[in-house]
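Listed below are the structures to be examined.
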Structure 1
Amino acid sequence: MTRVHAYAAPSEAAPLEKTEIDRRELGPHDVLIDIAFAGICHSDIHTVRGDWGSQTYPLAPGHEIAGVVAAVGPEVTRHAVGDRVGVGCMVNSCGECRNCERGDEQFCTQGAVFTYGATDRDGTITQGGYSEQVVVTESFVVSIPDALALDVAAPLLCAGITTYSPLRHWGVGPGSRVAVVGLGGLGHMGVQIAHALGAEVTVLSQTLNKKDDGLRLGADHYYATSDRETFRNLRSSFDVILNTVSAGIDLRAYLSLLDVGGSMVCVGLPNEPLPVPVGALIGGRRSLAGSNIGGIRETQEMLDFCAEKGIAAEIEVIPASQINEAYERVLASDVRYRFVIDGATFAD
């Protein structure tokens, strides 16, 4: 084991604190990565605070990792020392089940091993990217194109693939009418990607406070959901609604905005279940669906697409010492649009 500096939560009720965590020694197929930047995802906050279930502490979160390869195992063929690479939400899977074989490792029938807070194949609890270094098997390391700076690339490893995957799966392209619910860490990526795919994009946000940003990022229209007229005027207007918020919403009202045969896809996970208005689905042959990140092959495809189209996360870079402050600002929606931790500050 190798000890590295990190920031971890000692319990669900305590702030994150500077500490040291263990990284395994390089195996034959492992890659050691010097972490340059680590994005802060809302999921990090939910997880370390126990919102989605009990955890094993101390826990270092972080699944938006961008960095440079520092060393490789003797049998590694995909990456070399000095390569610019990234690690997202997964670090392992069985590799043999039907879902893994078709590139949907996130749906591994034996359970994907997520980047932090999961039990790895060797029985250890995974620790995430809020640290100086990470060791990951080569098949779960992706290449970051030179056209993407590492700091803006980091959030793509979660926010980017979480929105890219459903937009591709539901066939968004020229002629598609897409609504993105929420203009936050996920939403601001969804708008850019849907626009780059050729869709007509509408943002549905509680207020018009971020309208200028939404239009700049590629939205064609921007409406406030706090205005009752929005739901009346936009009835049956969309083919796909991408719901990026992690809060409860009135599903019946949003489903009414879908045209016949349209789909509402949820990528945000509320703490409490939402009642499903089945009549709203039957009444328009509508679908209510969910999507969970994407496989490794699709994640690489997303990075290449973003590099080609000039898409990147809009970020605020912070030192590791400001993580707890950043968490509070995320909860207050006081970030445009993703915090990214400077990896060089974990040891400070």
Structure 2
Amino acid sequence: VTGIDLVEQMIRIAAGEKLAIKQSDVKLNGWAVESRLYAEDPYRNFLPSIGRLTRYRPPEEGRFGDVVVRNDTGVTEGSEISMFYDPMIAKLCTWAPTRLAAIAAMSEALDSFVVDGIEHNMPFLAALMQHPRWREGLISTAFISEEYADGFAPIAPDSQEKAIFAGIASAIELLRRDRLDRLGGRLAPHSGALKRDWVIKIGEDYLSASVLGGMISIPLELHMSIDGGKALTVASDWRPGDLIWRGTVGGSRVAAQIRPVPNGFRIAWKGMSVTARAMLPRTAELERLMPEKVAPDTSKMLLCPMPGLVVSIAVAEGQEVKAGETLAVVEAMKMENVLRAERDLTVSKLKAKPGDSLAVDAVIMEFA
């Protein structure tokens, strides 16, 4: 950051003026990072996403010690992101005395930015703040194609990160159960006993969690061991219903987003997003026996990859199509997206026509 308005200087030079400053006049004053929040799905090659912002809660703005946070935006909670306009929602900015401090501030600001109702590129931005090459400044316009040649995919947590997720999930579940136990009219009265042994399922992995001590209260402080590792302390003033879990796990400062899912929570932190379920050992033993749900076969369908307007259908029912040929064109956010055949096939049934507005994954046509 120099404090010099570069646009002003460009306009003056374009008008024929001489540059009014010398190199010695340029003084550096800290570093800034700007993250552009887009209504684009990074897991679908950044295709547009539309819908209503059912939740839009940016992080708090202002100066916090040596850090400054600012959010430039033109939407509010309840705004509609339509297919007719540019997908940019906000420009989140952080400033700090050093580059790494500005990146750390941006990482926490992204983790504290709640957006629901649409898909967005926040997971990619949050993951970027952890990327070694980005943190070292070794970047170019080819960064995405070089680092994510096969597309951006969810980041898998390592063992240390899984322990942090497990600590958060344990704290949430213990608070939830304590709250239920204190409700009046229950058949079993509240005993106040702290259950020590738990199993935390993170994705498909089962981690043991042992509560070594602490109090179930707000603010909460628990002493735990995850998967037989060294003792760590989980501390937070999180309350049931809060969207952001703020606290420390093993001394690491954490700001994670919490979304309820059946029998557990979805926890997002630093570009990672996991489903966490805290269970008693016997429940986990039985849960392992549950059959896995098989995803439906969509290989004989052309699905709309984003919400959009069908501009044209390039084939007819019964037509044989070769790999690479155009099947349909869908318009979304000022861009026409050409959908092509991935292999040789025969069109058996058209399910959409030009002019139709389709949701994501709506069936456009079926194949024999």
Assuming 210 is volume of the Cα convex hull per residue in Å³ as calculated from a single structure, say which of 1, 2 it is. 2
So FRET efficiency 1/(1 + (r/R0)^6) of positions 52 and 196 (r between Cβ atoms, R0 = 35 Å, to 0.05), computed for just one structure, reads 0.65; which one of 1, 2 is that? 1
Output 0.65 (FRET efficiency 1/(1 + (r/R0)^6) of positions 164 and 332 (r between Cβ atoms, R0 = 30 Å, to 0.05), calculated) maps, among 1, 2, to structure 1
When relative contact order in percent (Cα under 8 Å, 6 or more apart) is calculated for each of the structures 1, 2, which structure yields the highest value? 1
Highest-scoring structure on distance in nm of label points 7 Å out along Cα→Cβ at positions 108 and 268 (candidates 1, 2) is 1
For mean projected area of the Cα convex hull in nm², for residues 68-227 alone, which structure out of 1, 2 has the highest calculated value? 2
Given a value of 15.1 for mean count of other Cβ atoms within 10 Å over residues 260-267, point me to the structure among 1, 2 it was derived from. 2
Determine which structure produced the value 0.00 for FRET efficiency 1/(1 + (r/R0)^6) of positions 84 and 180 (r between Cβ atoms, R0 = 25 Å, to 0.05), calculated from the coordinates; the candidates are 1, 2. 2
When distance in nm of label points 7 Å out along Cα→Cβ at positions 148 and 316 is calculated, the result is 4.1; to which of the structures 1, 2 does this value belong? 2
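Throughout, read-outs are computed from the coordinates displayed, never taken from laboratory work. Here the structure is a predicted model, which means the values were calculated and not measured. Cβ atoms are built from the backbone, for glycine too; each structure is taken alone.
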